[in-house]
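Values in this text are rule-based calculations from the coordinates and carry no lab data. As the structure is a computational prediction, the values presented were derived from the model and not from experiment. Cβ atoms are built from the backbone, for glycine too; each structure is taken alone.
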Structure I
Amino acid sequence: LRVFEDDYPEIRDFFANPLTFKVFWIGSVGYLFLVFGLLNSLFFFTMNRPEFVLYSMLTALAVNALTGYICSRVIGFEYAVIGLVAGSITFAAVTGLIGKRFFKHLDYFYYSAY
């Protein structure tokens, strides 16, 4: 997009706004935590336990929607990205806690998976 920055004023305004980079970096932190949650989810799917992932995803979705909605209405629309961060942290934390219990009984889950 930077190639067309001089031709289109919308693109120039997009990159000139410091809010763009703020939302980008906050969103990047959210996606970092999402990756850890997805890594934990991979273990659950490998052992045929999708209900552990579903529970984690529903919890994270509720936190994401509630936090994002409140922040976007109270502070400003650009702060809806805080909902992404909160939901991703919740997803990583819940899958981490379930994963900790999961690995304590890994022999049972491995036996019952197939």
Structure II
Amino acid sequence: MSHVKIAVDYLEKDWEEPFATFVNKHPDGTFYHSRTYRSFLLHLLGCRCNTLVAHSGGEVRGVMPLMSTNGSYGKVFNSLPFYGSYGGVLASDVEAAQALWVSYRDLLAGVGV
């Protein structure tokens, strides 16, 4: 087990290319994790991108596609809404996956979901 600190941040412009490279090279990466599909959903649904990126040493170690909108029952989060949840955590190791899930939990707690 590595003891390198894993940071998790929202997907920002600086992470777009490393994000795309990570998804393209990951054996479980799909079109549904891609920037193209994310852009399509953002345009179609008018939702907000809350995608999380786990990284250490300037290298992406995991991603969690995530979008949100305000629904009739309050704030709704989904890892790629509308066409089914084909997203989910994509990580290079267990530590990165755990860091993403903890950040997701903290995000939900912070908005009262």
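To which of I, II does the computed value 60 (percent of Cα pairs over 18 Å apart) belong? The read-out was computed on structure I. As an exercise: distance in nm of label points 7 Å out along Cα→Cβ at positions 8 and 40, calculated from one structure in I, II, equals 4.0. Which structure is it? Among I, II, the structure yielding 4.0 for distance in nm of label points 7 Å out along Cα→Cβ at positions 8 and 40 is I. Starting from the value -28000: which structure in I, II was helix-only ellipticity at 222 nm (-39500 (n - 2.57) for each DSSP H run of 4 or more, over all residues; to 500) calculated from? Going label by label, the one that fits is I. With respect to FRET efficiency 1/(1 + (r/R0)^6) of positions 16 and 72 (r between Cβ atoms, R0 = 35 Å, to 0.05), the largest value across structures I, II is given by I. For the structures shown (I, II), distance in nm of label points 7 Å out along Cα→Cβ at positions 24 and 104 is largest in I. For the set I, II, ranking by relative contact order in percent (Cα under 8 Å, 6 or more apart) places I highest.
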